[in-house]
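Chemist: In structure tokens below, several structures.
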Structure P
Amino acid sequence: METSITFEPAGKTVKVRPGTTVLLAAQQNRVHIPTRCSGLASCLMCKIQVEAEHEAALSPATQAERRKLGPLLQQGTRLACQAKISGQAVVRLSEDPLKAAVRKLLEAQEREDDSLW
């Protein structure tokens, strides 16, 4: 049995086996989620956002997540190393700061080019 996960903002959808962590699914499919603790819920670098309509597609928060994230859990924040995929999930990854800056510059340039025509 397989299910899928979509990584936003890239829009990359991959098939996974239920019970796979979001972090492992990302690593196996060349989607970068930063981490330093090898999935031990100690570095907090692998935070992801999950919209309310997709929360049921992930396992309930672990004790480690509840302890580390506290009120952020109610805002849809999860740890990719702890959240296991159980259904068709969509998660939003934090954009790399350098990529975000380049994207903003390109969008501004595009708007400027459009205004010339």
Structure Q
Amino acid sequence: MDERQALLAFAALAQETRLRLLRHLVTAGPEGVAAGTLASEAGVSASNVSFHLKELEQAGLVASRREGRSIIYKAAYPALSGLIAFLLKDCCQGRPEVCTPAVTALTSGCGTQAGACA
């Protein structure tokens, strides 16, 4: 991930509803969630959720597919991994103890939530 892509991702995530929606999608796993279900889980209207999901999709953090009459959204795990790697790439500077807490936090949640480490 380059700096421009990271800036787009951070801009998309710098809004409460979008961050909440992405967190729902991350925990939903790779199979994703229908937009209507996601709207009710996040406590926002269908039109509002559609607007925010479009912003997340343009930033490359969310992907969608049509299933019948529903649009299924899922987290774009490679992009999220790229964003994390972008942040941590220069973290250690030869001192691995600096990044140990972040790596531990990332790996300790693996396997406890569907799709958390997909």
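Chemist: Thinking of P, Q, which structure, once mean count of other Cβ atoms within 10 Å over residues 32-39 is computed, gives back 14.0?
Modeler: Details: P: 14.0; Q: 18.5.
Only one of P, Q returns 14.0 for mean count of other Cβ atoms within 10 Å over residues 32-39, namely P.
Chemist: To continue, here is another question. State the single structure among P, Q that was used to calculate distance in nm of label points 7 Å out along Cα→Cβ at positions 56 and 88, giving 2.2. All intermediate terms of the calculation are to be shown ahead of the outcome.
Modeler: Values: P: 1.3; Q: 2.2.
Source structure: Q.
Chemist: When Cα Rg over 2.2 N^0.38 Å is calculated, the result is 1.13; to which of the structures P, Q does this value belong? Let's see the in-between values first.
Modeler: Details: P: 1.20; Q: 1.13.
Label of the source structure: Q.
Chemist: Something else now. Given 2.7 as the derived value for distance in nm of label points 7 Å out along Cα→Cβ at positions 8 and 48, which of the supplied structures P, Q does it correspond to?
Modeler: Going through each structure in turn, the value belongs to Q.
Chemist: A value of 16.5 was computed for mean count of other Cβ atoms within 10 Å over residues 40-47; which of P, Q is the source structure? Can you show the working numbers first?
Modeler: On the way: P: 16.5; Q: 13.1.
It was calculated from structure P.
Chemist: Let me ask something additional. Out of P, Q, which has the highest value for distance in nm of label points 7 Å out along Cα→Cβ at positions 16 and 96?
Modeler: On the way: P: 2.0; Q: 4.1.
That would be structure Q.
Chemist: To test your reading of the models, identify which of P, Q gives -17000 for helix-only ellipticity at 222 nm (-39500 (n - 2.57) for each DSSP H run of 4 or more, over all residues; to 500) when calculated.
Modeler: Working: P: -9000; Q: -17000.
The structure behind it is Q.
None of the figures in this text is laboratory data; all of them are computed from the coordinates on show. Predicted, not measured: the structure shown is a model, and the values here were computed from it. Cβ atoms are built from the backbone, for glycine too; each structure is taken alone.
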